[in-house]
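Down below are the structures I want you to see.
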Structure P
Amino acid sequence: MPGRTPVVAVVEDEQPVRRALQRLLRASGFDVRLFSTGSEFMAHLEGIDCVILDLHLPGMSGFEVQEALSALGASLPVVVLTGNDTPANRTRSLANGAHAYLCKPVDDKVLLDALRPLTSTASMQ
C-alpha cells in the first residue's frame, strides 16, 4: 500500500514567499497548505505533518505559535524560516522546540533537506 503524501503547512505573511514555497514543495512531492497568520494556522492543525513557520507575523507571532503548539501537546515538527536572524531569535526558536532554524533567502536544497526527515513517517503510513 503506497503511503500518503506528507502535508506541509507554510505560515508566512508575505504572499510572494508563500507562493514560492508552495511551488517548491509541490514540485518536491509535498501537499501544501498555506496560511498568512498564526491564528489561521492554529485553527487548521488537523492533517498537518510539518510546519514552515515565519517568526514575524501579524497578530500571533511565530514564537506564540510555537508556545501554543507546546501548550496543546502537539508534536508537530517546526522549521523556522525567518528574515530576521538574530542570536536571540535563534535561541528562542530552538528552545521552543524548532527542529530547524533557517534564514531567508533559503537555499531550496537546505529547506528540503530539513523537511525530509520530519515528514518521512507520513509517507510511510
Structure Q
Amino acid sequence: MGTMGLSGHTAHLLIGLLNAFGALVSGLFAAVGTARPALALGPDEPAHTGVVFFARAYAVRAVPLSAVVLALLAAGAWDAVAPVLVVAGLAQLGDAAIGATRRNPGMLGSSLTLAALHLVSAGWLLTY
C-alpha cells in the first residue's frame, strides 16, 4: 500500500493526471501570454516592450518544461519525472514570488498550488 491507502498503481495514475493537468495549464498560460501579454497586467498598466519581453522569457522556460513533464508522464518514466517535477515546482515558487511582488493574487495562488502539487508529487515518487 502507498500513501493514504492508495495502491502504487492508483497513486501513480493520480500523480500523473494531476501533474499532467498542471503542466498543461502552465504551458498554455505561457503560450497565451506570448500572444496576449497584457492579460497578466492590471487594468491600468500598459503592455510595453518590457512586458512583451517578460512574457516571452517566461514562455521559453515554461513551454519546454511543461512538454518534458508531459512526455515523461506519458512514457511512465517515474524515476525520470521526479527530478523534473522538483525543477517545475521550484520554477512555480519563483512565479509565485513574482505574483506576490506584482500583487497578482491569481498568479500567486495558481503558482503556489502548482508548486505544492509538483513538489509533493516528486517527494512521493522519490520515496515510494
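Some observations on this one:
- With Rg/Rh (Cα atoms, Kirkwood Rh), for residues 38-101 alone derived as 1.10, matching label from P, Q: Q
- If helix-only ellipticity at 222 nm (-39500 (n - 2.57) for each DSSP H run of 4 or more, over all residues; to 500) is computed and equals -13500, the structure in P, Q: P
- If you line up P, Q by relative contact order in percent (Cα under 8 Å, 6 or more apart), the top spot, with the largest value, goes to P.
- The greatest value of mean projected area of the Cα convex hull in nm² among structures P, Q is that of Q.
- Distance in nm of label points 7 Å out along Cα→Cβ at positions 54 and 86 derived as 1.8 - corresponding label from P, Q: P
Just so you know, all these numbers are worked out from the coordinates, no wet-lab data involved. Everything numeric here is computed off the predicted structure, so don't read it as measured data. Cβ atoms are built from the backbone, for glycine too; each structure is taken alone.
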